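**Student:** See the structures that follow.
Taken together, the values in this text are just the output of simple stated rules run on the coordinates, not laboratory data. Model, not experiment: these values are computed from the prediction. Cβ atoms are built from the backbone, for glycine too; each structure is taken alone.
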Structure 1
Amino acid sequence: MHHNFLFDLDQTLLDFHASEYIALDIVLRSNGFSFSDEIYRAFKACNKALWLEFEKGTITRTELFTRRFQDVFCRYGMDTAGPDPLKINDDFIRTMSMNGVLMEGALEFVKKIKENIPNARIYIASNGVAANAKGRIVSTGLDQYIDDCFISDELGVAKPDAAFFAVCLDRIGEPKTSCMMIGDSLSSDMLGAKNAALDSVWFMPSGNIREAMAAYDINDCASSFDELYEILRCWSSIGR
């Protein structure tokens, strides 16, 4: 049996916001629009809110991808009669996929897991667009340490739905006791692990940590890759 680590991708191993900033700058300017830090912050806030709605099932992917650009166009008086928001979105995703940015120390961290934790397997369990996620994984060299990717875009179901993890477990082919979910999001990663009855580690926690750990049945939390490695090493040393 293996030690199966399911990692969220964005803000856990890859710096989503850095790639997002680069891609939004390139795409808006190439389509004749202006770009600034203020515009990026507005887009980022809107995008985050829309992804939360998507995770709750209140909007579709198409609505998410359309509205995040419509919001920017309207808020900053850009020409809404110009390019189709969905075309802009496609350009944005493609540009992001070519501009992956690692969280500092992430590559060394996953390499350390592979080299030092016997029978360790590393999986990506992420909500998002497969082309975007996989492109950024390859562009950063992270792919050489990944055993498989579970992306909501391809699975047809998203975290925190337990069905997402059921598909993951079916493909892994080993019991859930051999699996642990690691991620930064309470609403998708930790709630998803709770829904699927998986062990979990909350990475880069914030706010009322004790209250959140109790509410989401979180096993542990870590504020650095060094802390996270020790948690995973100890967890994997217990007979399962």
Structure 2
Amino acid sequence: MLIIKSSIFKKYPELTFGFSTKRGLNRSEPFYFNMSLSVGDKKENVLKNRETFFHALELSSENIALQKQIHNTNITEVKKGGIYEDSDALITKEKGIGLAVSSADCSTIFIYDKLNKVIAAVHSGWRGTAKKILKFTLDKLTADFDSSPSNLIVFIGPSISQKNYEVGNEVAEQFDDKYLQKKADKFLLDVSAVNYDILLNYGVKKENIEKSQLCSFEENNLLHSYRRDAKISGRALGVIAMR
């Protein structure tokens, strides 16, 4: 099994973090090492995949908080594992609870308040990014958990790169020109860069942000990509927890 780790989170031994890939348990096409129950994969395979992945992070399945992501701005504070409806961001102060975000191209952002010992996990596709779910999450951390941007440590997970993410005008018009490149009658959108700038503009220190350079679309042997594989795409999970 191959798990993507974060260099910046490795500095904090009280954290455990991992982002799953297509490689695990010798799973093969079409879904490979898939974490989603909603893509057509066998349920028993998915549950075994999850159990294996969580165990590698020294977590148990019952202590993982999963969410039914809806590409909106709903944020959920969790105190135990389970499935949380209609949510795209999770926050907890509880130790031993893993916050999971599902992705197959979308941006994922994982946050650790090193002073107040709070973690957050955010799913931010283009819709969520346009609606600024990351900023809403930062606002909630500040208002409800007394977080200061200067104390936040952040990892932006693998996602689709700008050169591979073609969108129409109806999507492009929701973003500043600095995140767009014209391509014939379409545009190339850099969703990850939008979220990176949201962090910087909020006051998160540049040296406290790690941004993965892996492109989910290009890494065919490593990462799931809905844009590349459509209905036969599996899903990855990124999970952060405090030990």
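**Student:** By the measure distance in nm of label points 7 Å out along Cα→Cβ at positions 68 and 204, tell me the structure among 1, 2 with the highest figure.
**Tutor:** 2
**Student:** Using the calculated result 2.1 for distance in nm of label points 7 Å out along Cα→Cβ at positions 76 and 116, pick out the matching structure from 1, 2.
**Tutor:** Corresponding structure: 2.
**Student:** If you work out mean count of other Cβ atoms within 10 Å over residues 60-67 for 1, 2, which one comes out largest?
**Tutor:** 2
**Student:** Of the structures labelled 1, 2, which one yields 17.9 when Kirkwood radius over Cα pairs in Å is computed from its coordinates?
**Tutor:** Label of the originating structure: 2.
**Student:** Check the numbers for distance in nm of label points 7 Å out along Cα→Cβ at positions 4 and 228 across 1, 2 and tell me which is largest.
**Tutor:** 1
**Student:** Another question, then. Identify which of structures 1, 2 gives the largest calculated value of Rg/Rh (Cα atoms, Kirkwood Rh), for residues 84-147 alone.
**Tutor:** Of structures 1, 2, the maximum of Rg/Rh (Cα atoms, Kirkwood Rh), for residues 84-147 alone occurs in 1.
**Student:** For FRET efficiency 1/(1 + (r/R0)^6) of positions 36 and 196 (r between Cβ atoms, R0 = 41 Å, to 0.05), which of 1, 2 scores largest?
**Tutor:** Ranking 1, 2 on FRET efficiency 1/(1 + (r/R0)^6) of positions 36 and 196 (r between Cβ atoms, R0 = 41 Å, to 0.05), first place is 2.
**Student:** Assuming -16000 is helix-only ellipticity at 222 nm (-39500 (n - 2.57) for each DSSP H run of 4 or more, over all residues; to 500) as calculated from a single structure, say which of 1, 2 it is.
**Tutor:** 1
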